[in-house]
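In the part that follows, the structures are each spelled out as structure tokens.
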Structure I
Amino acid sequence: MSKNRLAIALTALIASGACLAEDAKPAAATTGPDTLIATVNGVPYKLDIFRIFFAERAQETKAPQNQPAFQQQAFNEFMGLVVASQEAEKRKLQDNPEVQAAIELQRMKVLSNAALAAMAQDIKVTDDELKKAYEQVKENTRTEYKARHILVKDEAEAKKLIKKLDKGADFAELAKKHSLGPTGKNGGQLDWFDATQMVKPFSDAVAAMKPGSHSEEPVQTEFGWHVIQLQEVRKAEPPPFEEAKPQLTAMVQRQKLAEQLNEMRNKAMVELNEDIVRIQKPDDAAATEKK
């Protein structure tokens, strides 16, 4: 089969997979759980295995799934995986204890993810729980700042600018004349930002200021020395409740799922191999700290 024909065939197969996810009836007419994608060296490989591999690669690379070049690449990578795994079996590497442990770990991860997904679907979330979660989100909304800044190379120059500001100089005009930053031409004006969007010394300095004030001392960052003017402070507005419902539902489900998982761990009958795992008692922890 030529590369072009292969790409077309892959497109059709993957498209049928997408149909299967949205509506099982149309896909069932073309593919099923026993549909093969290829037989390699006499070993059959199911299409569903490739679909999982393809979806994982698309997620990892952020590539459009309907792009023929990506489909070809994914198929080639899958074939590489196939022949390498066959080589491992020829070499009896599946009998290696470390390989067996790694395979068992992957099995546990797949089963765990499937169980968590099934448990999440069973979790029902009420409107009261969503409203309570929304109120918590509103209480914890981040603080945003609107500010100007002047960036210069050395502390001495920054201090001179602060003295000029103390005497009533216009901040924007000083920024246009002296700032080395890209915002200098706009009078040092920054867009609204929160603490996570700026380097820590800058964010800490802004958080300690009052609206309408400017830096009393220059602020040093990896970029140079800053003189800052804080203009406004506001709380970021969360989206309307109805719009936020899907995210709130997912958040509450995650919280309930974590609680269920913790309860399952606490109820589990666990017998530790004390030659390998030793639970540290409070007295032991205190003795360790003293050392």
Structure II
Amino acid sequence: MKSYTYFPGCSSEATAVGLDISTRAIAEALGIELKELEDWNCCGSTPYGSLDELEAIAVAARNLALAEKTKLDLVTPCSSCFVTLNKARVHMMKPEVKSKVNQALATAGLEYNGSVKVRLLIEVLMSDMTTQKIAAKVVKPLSGLKVAPYSGCQEVRPRFGFDDPENPIALDEIVEAVGAIAVPYASKCKCCGGSAVISEQDLCLQLMYDLFKNAVESGAECMITPCPLCQMNLDAYQAKVNSKFNTNFNLPVLFVTQLIGLALGLKEDKLGLNKNIVKPNKILAKYL
């Protein structure tokens, strides 16, 4: 059993409970040990860095310092946490930044030396677990289910991405590993609007409409994503998209971990599917 230090991220305790629940569930089923980082704090996310970059790096670096003590790779299922923690790791390679941040960390008896590796769960599943091993553990293949894999912005960008930023294929390969069909569509890594939906809702609803339209026209019966913010937008605002554009989209938006869990034969409540707003009942009845 391969072990990792696990960083759930704040969304896992609020809008993305399903991501955390399903991540833990499939890890156990796949023989992956996730040891939750003790006393972790918010990574700071991207907005904090726009206000005070050094403070934001220090907030994220506290997690890196704690994780470094475990001598294990730090794994997170959240695309935003992955980018933020990795950004802090890179900045901490600069002597002047490292000195200032470690001075702040010292007040809590911590120090970061740069040895921890930050990894996104999807990359771990692809590289360490491999899709072949995932496929070997499938007990309920999702044969015939047409899935639109949605990477979003942060999984493959910026330079920390492990997949092709213009044509990512990791999610496609996972979809195929569980027996489903990954439908090709042009919007698979276009932005959903992210947190801008709070201040620029009309603009973001247009972005989401374009995504849904493209996915549905390509034959998709559901979408999957690793990103808690993308999932929340596409799930929670789908009704508003329908209202604004006079459409009737009813496209379940699952976390990729939920899709994997279904194929592994895990119960719906063990995957947090009851937390989804657009219910996947129709596709569950049809394909399971």
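Supply the structure label, taken from I, II, corresponding to distance in nm of label points 7 Å out along Cα→Cβ at positions 110 and 126 with the calculated value 4.0. Clearly, the read-out refers to I. Among candidates I, II, the computation of Cα extents along the principal axes in Å that gave 85, 65, 48 used structure I. With FRET efficiency 1/(1 + (r/R0)^6) of positions 230 and 278 (r between Cβ atoms, R0 = 30 Å, to 0.05) derived from the coordinates and found to be 1.00, which of I, II does the value describe? Going through each structure in turn, the value belongs to II. Upon calculation of helix-only ellipticity at 222 nm (-39500 (n - 2.57) for each DSSP H run of 4 or more, over all residues; to 500) from the atomic coordinates, which of the structures I, II produces -13000? Source structure: II. A value of 20 for relative contact order in percent (Cα under 8 Å, 6 or more apart), calculated from one of I, II, originates in structure II.
Any read-out appearing in this document is the output of simple, stated calculations on the displayed coordinates, not a laboratory observation. Note that the structure is a prediction, hence the values are computed from the model and not measured. Cβ atoms are built from the backbone, for glycine too; each structure is taken alone.
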